[in-house]
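As structure tokens, here come the structures.
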Structure 1
């Protein structure tokens with residue numbers, strides 16, 4: 001292990017004293033220099049420290065521990081910490097007010113209070129503090145400069161995430177703007193997920209830049225780039241890169257999009273892992289992209305290392321800022337400091353934590369030239385652990401960045417005209433077309449004496465479509481800003497059909 005123990009972070013610096021260039025460089029050098037055990041140890045230390053701080057100063061967490069008969073002074077090691085009950089949206093966020101979940105029981109220290117979309121119920125408030133914003137700046141800095149090379153060319157960054165109450169837009173704009181203050185020849189445009197405005201910026205502004213970086217949901221950005229390709233917009237002759245978040249995609253999807261706009265750089269389109277609760281949590285790197293390519297081919301190896309049947313999303317993360325554990329159910333547990341400290345928080349995302357050393361061995365065996373590939377392309381290799389993401393362990397399907405819940409569909413089927421035709425059982429399934437467009441399928445069970453001829457599928461699709469727009473903000477927003485046809489495709493099946501509605505089984509509302 002290296003003898004370098006002092007880690008330079010910008011958390012103690014005034015925001016405008018420095019645009020984080022020097023401290024960001026020091027942190028990035030440490031990512032290359034320090035081995036993986038160093039980061040894991042630092043992450044454990046900070047997680048324990050944050051746990052005790054929350055136990056002393058956060059009223060809600062004090063009560064949560066009391067209710068679970070936990071004395072925080074007895075939690076001394078990371079093994080002790082792993083036995084502390086996890087928190088989640090139901091037992092913690094919805095059980096206590098935002099004020100009581102804040103340090104010292106006050107919201108006054110929160111610089112920003114964001115609002116999640118509230119798809120599954122009442123919108124949730126997420127206070128954010130000064131330190132969390134600085135962490136966001138640091139994370140975006142190393143991604144922008146060292147993975148996307150925005151400072152090496154005159155770059156236009158267009159933020160395509162929704163703005164307003166949505167967390168993603170503002171949480172990306174703030175660190176991006178702060179960083180452009182210190183960057184040379186980098187400008188940002190906050191266009192939101194408004195296709196017309198994004199295309200207008202690309203037509204009007206992009207020709208004056210050497211590089212364009214689009215930041216947004218993958219399938220929205222895909223739509224933008226496909227339109228740009230059809231219209232042969234001038235900016236496509238320049239360097240084009242993208243940073244995605246909120247949804248996973250396959251390597252075939254990435255390669256398809258690269259071919260559409262003629263990208264040769266295999267690492268120009270990168271995904272990230274984020275949430276309303278903790279903002280940016282992890283990011284793809286060239287190493288993770290190459291590992292996914294191996295996993296696509298080596299099925300048994302993938303299942304052994306990640307436990308996933310299909311190739312999962314794969315990211316590297318910083319234990320110092322987002323300490324991650326895995327529960328017995330393969331659910332990811334996060335400990336992170338923010339406006340409201342989150343301790344062993346369960347997002348209901350299923351996945352696995354994979355040590356850097358294990359991934360390094362795997363790549364060296366299956367793709368011996370991987371280090372050469374990355375270094376010759378001009379990218380760093382960071383000695384950080386990996387987190388794989390299979391999807392939500394709770395019952396949702398992510399469709400064009402909208403979380404679709406079974407309850408949304410059930411409310412549409414509870415229509416008087418369908419009581420004698422449909423049992424109310426259904427299965428949601430997300431597929432894709434040959435051109436990698438997402439399709440939301442709804443498979444519905446007929447009553448014993450009903451036939452498919454009695455059901456007007458077009459009308460039923462319209463009923464579900466209109467109800468989804470009514471009850472699901474994210475879906476309505478996706479529909480309003482997309483040129484794609486996001487109507488669900490509806491299929492009806494005979495009563496107790498073997499494929500979806502086999503008798504004796506618990507209803508399966510989601511097919512992953």
Structure 2
């Protein structure tokens with residue numbers, strides 16, 4: 001999806017609480033008065049016609065995602081996606097056409113992939129809305145009383161009633177408001193509902209099935225290795241699906257989060273490699289690595305620009321010189337960052353990536369494991385932890401104080417793999433995994449700083465060679481020198497961490 005398409009959409013936060021009352025019960029709107037609510041406005045009534053769209057297997061509904069076209073009031077195409085503690089985000093566009101807009105379909109392409117999206121339900125709702133007002137007449141939220149008819153053509157298939165208390169988007173902390181209003185309404189005869197979207201109620205049991213892959217369950221020392229592997233694969237695959245939407249929406253830090261999720265999936269495959277059947281795993285590690293590398297280009301450019309901007313603020317320059325340097329660096333690297341982000345969106349829209357996600361979902365849903373995976377995890381996983389620790393020890397032992405930056409790359413990769421192995425086995429192995437996580441984590445920190453300093457110094461030198469104006473060139477020279485100094489300090493930090501690491505790593 002292009003940046004222009006994303007800009008044409010309108011997003012609002014939706015934070016609501018669902019209540020139920022008998023179909024024929026009255027509910028006094030004045031019951032909401034009290035606490036932050038000073039007045040309840042007169043009711044307004046509207047009739048809404050809403051058509052919902054999903055894949056044949058209802059994978060959007062099963063994920064808590066809603067795609068609909070509404071007419072009659074609050075008209076438009078609406079896409080509702082989970083937003084963690086913020087409830088859901090509703091992304092809107094004009095109600096033109098009878099099929100979902102490409103701009104909205106693109107946002108959930110990671111979920112739908114190659115499946116067709118078609119009409120799955122039509123609801124007719126008689127909605128009675130009462131606005132909740134604060135002491136100054138400001139809008140705090142609304143209480144919505146919906147009588148819903150589920151239609152099959154012109155035939156009524158079923159009906160239900162639902163009360164929703166929704167906070168206004170401007171309310172920064174909606175929780176206390178929703179709780180206060182819900183307490184008063186339940187005292188007046190309502191009850192807290194199941195928080196199930198209307199579409200799921202209308203579609204019935206098929207929409208209540210677990211998503212693919214299902215959420216991971218907690219694992220511990222008494223579980224099999226298969227249970228541990230499955231849990232971690234599912235956690236990583238679900239993170240990929242969720243972060244994918246953020247990247248397509250161009251949310252801050254979303255590229256980094258998707259990269260981390262992809263790396264975690266790849267790490268799980270690598271750490272537990274011997275427990276997988278060879279054929280289904282063939283090529284998947286490399287394909288996930290390809291996607292992570294594409295994301296890494298944009299993520300690294302973003303981190304580089306942020307680092308240089310941060311360090312420019314610390315240079316002993318006059319304000320005007322510092323501002324000129326910052327503008328020059330942002331202008332030059334910003335072009336590269338924009339291009340890298342555009343490549344990410346192009347990749348996410350391509351069939352190679354969508355086929356990859358399809359494979360990740362399939363493997364996480366039903367991992368192709370060998371018989372050894374059915375053994376207790378506490379018997380199987382120590383070998384996986386030891387292998388990661390040994391690989392880190394071998395890689396680090398080859399580095400010398402005067403080694404070039406390229407020599408540190410295998411150590412960084414081995415430290416990342418060791419951290420991954422430690423995190424994936426910590427619930428089962430305890431102290432040995434914690435020791436590896438601690439030491440490998442220290443290596444990652446100092447070598448991450450080393451890599452970033454080298455990249456920043458090279459970027460400053462590269463910009464210096466672009467015929468930069470004299471005051472800017474002076475600042476770039478200072479910046480490069482600072483980064484080279486940071487590089488040397490990072491090498492010293494690594495040697496300090498490494499000195500006693502062999503006595504701590506769980507190498508057996």
Structure 3
């Protein structure tokens with residue numbers, strides 16, 4: 001089976017921050033795990049570049065929308081490189097390949113009778129690029145996400161008959177309870193559906209920065225419909241001369257933040273049904289990273305000035321440390337606070353002391369007591385029992401995108417290996433020549449445990465894991481369970497993985 005994972009495409013009206021890195025790293029973890037498991041994998045990320053918020057941001061900066069999107073799209077691409085993402089394609093919604101495919105798909109929706117001309121009036125948030133229903137309006141007629149006043153909009157445009165998909169969507173949610181994950185996000189989407197669906201604007205007549213509507217070229221498509229289609233359109237032109245749609249669609253996971261749940265769990269499957277395309281297998285909705293703003297913990301947001309700069313963190317500590325911290329500090333799928341203080345604490349206690357020190361001690365003891373080799377001997381059955389089924393358990397959790405739970409399973413074994421060192425005390429065994437065979441077995445078992453946790457940590461720590469596996473002389477990622485015998489090969493020393 002193929003594995004296709006996507007980030008939301010990031011809006012380019014501002015520079016990237018830690019929240020963007022969070023979603024991207026999550027998708028990269030899933031993609032790297034799938035590849036290591038031998039699945040045919042495609043990982044997509046990119047930037048959303050049309051719509052009114054881009055126009056407004058460009059006006060504030062005194063530049064054209066094209067200049068703004070070109071500059072900020074490169075910032076997101078630079079963050080992807082810095083995070084060492086393994087994405088297979090970076091889409092921009094200003095790509096000609098995307099635009100022509102959006103027009104073709106939505107022309108098909110039009111020709112099937114799912115759109116009509118009408119007039120829309122309602123409260124609109126220019127930063128969300130979204131009309132708000134009564135239940136979505138915050139105190140004093142504000143946007144509950146951006147905390148800015150909503151404005152009343154009235155314009156003639158084309159509508160998508162979302163209401164006709166009420167029953168098909170209800171069936172989808174009934175038949176596939178894992179369509180939206182985790183469960184609380186499923187319940188939220190189902191609650192929105194239960195309110196009854198209203199038809200929604202498909203086009204905008206007052207904007208020129210967008211994808212032109214082919215049957216009415218003085219309109220552009222409403223930015224959300226343009227953006228959502230990226231998940232399909234990218235497969236059509238990501239490889240020159242090859243259409244990957246049949247190979248990878250439907251997507252295995254769309255990973256999104258909860259602020260765009262409505263669009264991805266209601267509008268998106270309805271649009272796919274209208275276009276006669278399969279709906280994705282899962283939409284995983286993660287929570288917000290929270291940081292202080294006016295004395296309260298709030299969603300990290302550029303507009304509120306409470307963002308942590310991922311570029312600065314990576315420059316000081318490296319990308320692997322950031323990747324580890326995000327899924328240890330905040331349970332993936334829930335809201336949670338992040339801070340530089342918490343980051344430094346996790347770095348010192350877990351990466352430097354527990355994992356990094358374990359690696360150094362193991363390699364040093366193999367060099368000192370076993371001539372730099374892992375002995376080809378039967379391994380400790382007690383330790384093997386502590387690792388039994390670990391690979392399968394991690395597979396099971398990541399199949400549901402439970403990244404934090406999977407990382408916790410692995411980290412429990414990192415701590416078990418540290419306890420094993422103290423229990424077996426190889427330095428004491430080395431003083432007793434008659435126990436040389438026991439010493440070989442202990443260190444070979446320790447090395448195998450270290451190899452296994454490092455293989456399973458590879459999706460989270462792709463840089464440091466490769467460095468350590470190379471030092472162990474076992475670079476392959478496919479052996480995902482505890483072996484019965486040491487591999488009988490040399491190891492080499494390395495510098496501390498996570499220096500304090």
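With helix-only ellipticity at 222 nm (-39500 (n - 2.57) for each DSSP H run of 4 or more, over all residues; to 500) coming out at -17500, pick the structure among 1, 2, 3 it was computed from.
2
Between structures 1, 2, 3, where is distance in nm of label points 7 Å out along Cα→Cβ at positions 124 and 404 highest?
Comparing 1, 2, 3, the top value of distance in nm of label points 7 Å out along Cα→Cβ at positions 124 and 404 belongs to 2.
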inquiry  = By the measure Cα Rg over 2.2 N^0.38 Å, tell me the structure among 1, 2, 3 with the highest figure.
reply    = 2
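If Cα extents along the principal axes in Å, for residues 36-339 alone is calculated from each of 1, 2, 3, which structure is the one that comes out at 62, 61, 46? Spell out each step's value before the answer.
Numbers: 1: 64, 49, 37; 2: 62, 61, 46; 3: 54, 51, 44.
Computing Cα extents along the principal axes in Å, for residues 36-339 alone on every structure in 1, 2, 3 gives 62, 61, 46 only for 2.
Any read-out appearing in this document is the output of simple, stated calculations on the displayed coordinates, not a laboratory observation. Note that the structure is a prediction, hence the values are computed from the model and not measured. Cβ atoms are built from the backbone, for glycine too; each structure is taken alone.
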